[in-house]
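Nothing in this text is a laboratory measurement; each read-out follows from the coordinates by a stated rule. All figures in this text were calculated on a predicted structure; none of them were measured in a lab.
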Structure I
Amino acid sequence: MRLFYFVSLLLATAVLAEETKPCVFCEIVAGKREAAIVYRDADVVAFMDNSPQNPGHVLVLPVRHADGILDLPPADARAMITVAQKIAQAIKRTDLTADGIRLQFNTGAAAGQSIAHAHLHIIPKLASDVEAKSNKPRVALAELEPLAQKIRAKLE
């Protein structure tokens, strides 16, 4: 019985420690952690990704914490997109080589989100970048329409 209690206590402590772990991006927003800031206003912060896919890879995030795009207030999402456009245009005006710009928003671990604070990637892309090509066959409209109907029915 004591062993069960001890193991339960350890697990509870581990879960509590994980839940109270501070958000890295919130720490950057608060100035408690260093980052190469590109842009900041009352609603949005943008800084260089410290694990960039290409030179010029920038993250744009809301000042107010939201786990992902599903939790993000629409005004914050609009502000993030507006800032992302400005930064992407600025990247194109630099001497960084960018044949294109990818905007990427991952929500949830299964989608590749590694930090649970909504953030938008601005990734300069080169024509020579090797991308995984999808050779999936196109789906007939008759198969797509029922899926579209399911989604339309749940729009609020």
Structure II
Amino acid sequence: MRSGKAPKRDIQPDPIYNSKLVTKIINKVMRDGKKSTALGIIYKAFEEIEKGGKNPMTILDSAMANISPKMEVRPRRVGGASYQVPVEVRGERRESLGIRWLIGAARSRSNKEFHSFSAKFAAELVAAAEGQGAAVKRREDTLRAAEANKAFAHFRW
């Protein structure tokens, strides 16, 4: 067992956009420790957004605002029964859930439409910034579940 809490590591901002959020996205896209490949994918997606005449950082900020959930349900056992209790999502988890949903939605996009993951990611990012796309739908579903289980809010711990 761990004695005490694990210290929170401070991540370095990425070299081009000087943003910790971009670094977190790069780390989440990375597979098998291939960080330079993930870096290339994300920067290529940002270049595609720039070609569309938009600033990738403002698109990313508005997308994260549209994706990040405010409420979620967590299971709570009370006397043998398990209830889905709505709880507020704290800042760190809100950001990580948003990143996870964004990348998951980009990965699940159709291959017929896009030729590479960077194109899929760019399209999902722009869609999320406009309040559309699978990642925004995921947030709305989470919010709807929390809303539906409001009756169990008194079980909050």
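Sorting I, II by mean projected area of the Cα convex hull in nm² from high to low puts I first, with the largest value. With respect to relative contact order in percent (Cα under 8 Å, 6 or more apart), the largest value across structures I, II is given by II. When helix-only ellipticity at 222 nm (-39500 (n - 2.57) for each DSSP H run of 4 or more, over all residues; to 500) is calculated, the result is -17500; to which of the structures I, II does this value belong? For helix-only ellipticity at 222 nm (-39500 (n - 2.57) for each DSSP H run of 4 or more, over all residues; to 500), the value -17500 is produced by structure II.
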